[in-house]
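Some structures to go through are shown next.
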Structure P
Amino acid sequence: MKKLLNNQGSALQIVLVTFLIMIFSLTTCLFLIHQKVTHYQHIDLMMKQKNLEILLVKYYVEEMQEGVLMSDDYEDDDYLIESYVDDMGSFYEITTHVESLKMNYEFIVDINTTTFEVSQFEYKKEG
């Protein structure tokens, strides 16, 4: 009789350990999937940010070539973009503030007035 009870207890322990291993594996897989999705969202946000910066610099150069680059604000459903233009003689220093639900940063770009080349691009530190 004791031998039969030990076998049932051993079977129960095996089922319990198997169940715990399955739960641990499932939890680990879900955690890794969540982490990869979060990383993908960060990469997607960085790519959108970089594309926006490229388009803004292209816009600034085109406006400079037409001779009408001025400080401006642009507001959309997703973005608020404020640009402040300082004429430094041989180049324009353009400070751009980009704000959205997921982004809030500033960058400074210097564009030569004769060659229309970007001579400096830097992110402005907060604070």
Structure Q
Amino acid sequence: MGDYPVSVKDLQTLIDKYSKLDHNLVLSDIYVKDRQNYASCLKISSTNVLDILDQNKTTFVTHCYVTILRFVTLAYIDKTTDILKRLFFAWSNVFICRLWFTWIRHKLIIDTEKKANTAKYRLTKKLSTIL
């Protein structure tokens, strides 16, 4: 979103900069060999990690991604979440993902139009030099 990417480097910087007591993460949590490591997923989407990511504007998109991950966990997996909160987290995920997808689609359309206009300008410039 915007000029910032979703990046594992944001989480690596968090691990390097802050004490493990602040976030409870280790490098093996973000660079996993087992892609279905649920314990690492819970650590990455903890409120402590979200609070630290929220302090820096450049990690905004990574914060959004981790928030989506947390909401999925709370909506569909956590057994202590009551039904109203489950609905809230599930629908919040739907709207966040739809908004993000719409933004990506809009950005692609704008970039495609810019490339087409640039190509048209180059063609016009080449024709004018020939004539």
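Quick note: the coordinates plus some simple rules give every number you see, no bench work behind them. No experiment lies behind these values; they were computed from the predicted model shown. Cβ atoms are built from the backbone, for glycine too; each structure is taken alone.
P, Q: which one has relative contact order in percent (Cα under 8 Å, 6 or more apart), as calculated, at 20? Computing relative contact order in percent (Cα under 8 Å, 6 or more apart) on every structure in P, Q gives 20 only for Q. Using mean count of other Cβ atoms within 10 Å over residues 72-79 as the calculated read-out, with 13.9 as its value, let me know the right label among P, Q. Of the options listed, only Q reproduces it. Looking across P, Q, the calculation of P(r) over Cα pairs in 10 Å bins from 0, in percent, for residues 40-87 alone that yields 22, 47, 24, 7, 0 traces back to P.
Looking across P, Q, the calculation of helix-only ellipticity at 222 nm (-39500 (n - 2.57) for each DSSP H run of 4 or more, over all residues; to 500) that yields -23000 traces back to Q.
If P(r) over Cα pairs in 10 Å bins from 0, in percent is calculated from each of P, Q, which structure is the one that comes out at 11, 30, 27, 14, 9, 6, 2, 0? That value comes from structure Q.
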